[in-house]
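What follows are several structures.
What follows is calculated from the coordinates using simple rules that are stated; it is not laboratory data. This one's a predicted model, so the numbers in the text were calculated from it and none came from an experiment. Cβ atoms are built from the backbone, for glycine too; each structure is taken alone.
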Structure P
Amino acid sequence: MASNQELFTEAQGDWNLDKLYGDLAAAKQQIAPHKQASLTKVEKELLRGLLCRYSPAEIAAQRYTAPKTVEVSLSNTLYRYVECLTRREANTLESWRDVADWLAVAGYQASRLEINWSQVPDAPVFYGRDIELDQLRLWTIDSQPSCRLVAILGPGGIGKTTLVVKLLEQIQPQFDHLIWQSLRHAPPMAAILEDWLIHLSDQKPEGSVHDQMSRLTTYLHQHRCLIVLDNLDTLLREGDFAGHYRQGYEDYGDLLRRLGEEQHQSCVLITSREPTKELVMLSGPHRPVRSQELSGLGEAAHQLLQEADLQDDSLWNQLIRIYRGNPLVLKIVATTIRELFNGRVKDFLKQRITLITSDVSYLVEQQVQRLSTAEQTLLYELARLQKPVEIARLQQLLSPEILQPLGSLVRRSLVEKSPAGFTLRPVVMEYVRQRLPGAEETA
């Protein structure tokens, strides 16, 4: 059989070709009994090309055939066989991509390779986010072409990883291979590339990091892989504006740039508290790189507060608004209200203090400690003003060079913009006024 498989032989490793050839031949006999009983050499070759996720035009280029010839052949043969085999109505196969997707669902794909997939965290509780899930599903599998790179951004505790886990439950059957990579402990790029390529190619990779990146992007073109890079922000530098890499981790920027710019059929999902410069430059509403900024839960947070057995439900919206619907912060605050105020939200709000727990303080402190000097100066000034202020006023009070630190603080989700101007988020405001030097004097 090998002698008949001159093109697209990589399909052998991912699909049960012998069984598929036989079953498609049986389907062929049902709809075209006058034709050759088995699949022809050309039909097998075209099938392998589609299973490798090559478009008809790409298949035609490798066969030195006109694209129209391949399209007509597929429409008259394989598309009809696949519809019959998967028990679908005739002429319902609308895209060449459907062939691999339908046959994978039908069970013809070989065992899927999963790297670190056992490390995917559990997400037993999930609130709201239907709109965000629909948008991410559209970007990753439902649009044509689908996005190559998608970043889910937002402050700590907002639910980025949980959202990705729920998304994976919906979209992972559409991919040939799955890779989960936690970046929480900042693994070097060379280490993760070697690990991935050993699993993907069954041999230890050679050459430089950039050579290995090229091998990876080639593989992502030939196979439909889903890669998750969780907690990208741990690779970013402290004491600088948002989005700059720590020394020794700049290769991650090169990888993201290549994954976003080079054509491939895979999808990379990223979670981060702040965008990198590559994400800022490459993402856009009509580009194959997109960014999803996560806001608070809003009304969906009521379920969280109800499960915490809090009282005074008429005041829950006020509580949600103060903490901007951050689910982790709300869980921490709800525990405090239940333990110290017997679940009475009204008594808690009488304290007139936004931040009273060390756990919430730690979440804010993690981000504040990463700020540059210019960002910290602006943070203090916004805390002293205590109300929204326009850019022109900030430039008068501090410096005309205020745009870069202000933009960085907005990207870090520490500062929010309203029609009245820019101000700190309430939890951040309370932290700065109570904890940072000089802020207590103006309280």
Structure Q
Amino acid sequence: MIREQAARTALRNIQALARQMSLYPTGHPSTGEALEAATTAAETLARREDGEAVVTLFGDSIHLGRSILPHASLELSSLLRTLQSRGIESITFNAPVAGADVADLGAFIAGLSGDVPAEATIRLNESPFTRDDLETDGTGGVRRSYSRSLDVLRGMAAAIERDEQFDLSGVAWAVEHLVEQTISQPAASLLLSTMKSHDEYTFFHSVNVCILSIAMGRSIGLPKDQMSALAMGALLHDIGKVRVAPSILQYPGRLDAEQWRQIKLHPQEGAAAILAAAAPDQEIAATVAFEHHARYDGLGYPPAGRSLRDLHFYSRLVATADTYDAITTRRSYRRAETPNRALHVLLAGAGSIYDPDFTRAFIEMVGVYPPGSLLELSDGDVVMVTRANEGGGAPDVVLLRPSGEALLEEPVEATIGERTVADQLLPETVGVEAAALLERVGVIVQMV
């Protein structure tokens, strides 16, 4: 776990440096801070890899040495695309990593310079590994569908921002693949829906809500021919946020009346954008975008005076998944809550904010402790839930941190046995990201 975390931290900091350099000159204090953070992270990674860390990019995947990093491949998919567009197939970091090389790499990635790192502590396109050397991923189909859905949303958002015309053919293609993968690998898909991204919250959130909605549709017996329409509505439910200023979406405090008014416009903006692009059989997605904040009792927004009989059941289903993922994600204005806490919020709002039938179905689907839940047991061990027990017994777990000890390098299969759950912990408290454990292929193999 720690090895993969070091790689993600280094790549995230290099991505942040490239963004900073595209906004401010090299001598700016913010750029200097970003450079220092990126250099330290790259140095830490290289030293953890015995002095030389080789990051190889292949297709949709990022590898450290021979090992695939599925979580990093998704979380940093926009960086992956940028690196590939710049002709970068691998990055080799050698300790001690020179700050000047990190600065050169940041400028190269940002497109500000054609010069590659000059001091030889960072080398490009010198990976010793061939395609056959690189590890493959047992969840590759699900991950590729997730990644391509992110790409589709990025493209659609860019078109909306530029007031360009577009159609929903790419969205239709993406949701077909998500439906297929979620139905064929439901457990792996639910674990992947714990992916989070602070930088691209809306896009990752939208894919997560889509996966959760498909899984819920499957659990209640929704016919397969209706799944694609549900999935398209779920994937595009928040697309109207593209029209909301980032400064409002990421505002760290309480919104004032004007900011809140702007936020409440995103259902209409999203519905209008979808209708402008939709084919006749795709228009239901606009209904979902318009209604997903309307509330079961009709007292939400937009204030259309709708009752529960008027709201489309896709909208009511998506609203449940939307709330669950939003609550379990850290935002600029609040911390993430535990999955169990999110389920309590849904239950408290059942019958007023949320459809009570879909609330019960959702809780039954994910279990009292959904996959990705981090639990401290009565003896002090910290475990992560990998699968809820459909029979109502203890969930399947892996051990992350034995009582009184440090995090394990690798998660280990475990059972709760006679122990009880003492507390549910947040990822930042434990020092892990739940979705990052997907990188341990053994966890997924148990579930599919």
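For Cα Rg over 2.2 N^0.38 Å, for residues 334-405 alone, find whichever of P, Q sits highest and give me its label. Before the final figure, lay out the partial values.
Details: P: 1.51; Q: 1.26.
Going through P, Q one by one, Cα Rg over 2.2 N^0.38 Å, for residues 334-405 alone peaks for structure P.
Each of P, Q could give mean count of other Cβ atoms within 10 Å over residues 102-109, but the derived value 23.2 comes from Q.
When Cα Rg over 2.2 N^0.38 Å, for residues 278-341 alone is calculated for each of P, Q, the greatest value falls to P.
Which structure, out of P, Q, was distance in nm of label points 7 Å out along Cα→Cβ at positions 118 and 326 calculated from, if the result is 3.4?
Numbers: P: 3.4; Q: 5.1.
Here the read-out was taken from P.
Quick one: Cα Rg over 2.2 N^0.38 Å came out at 0.99 when computed from one of P, Q, so which one is it? Among P, Q, the structure yielding 0.99 for Cα Rg over 2.2 N^0.38 Å is Q.
Source structure of the calculated read-out (mean count of other Cβ atoms within 10 Å over residues 86-93, 12.4) within P, Q: P.
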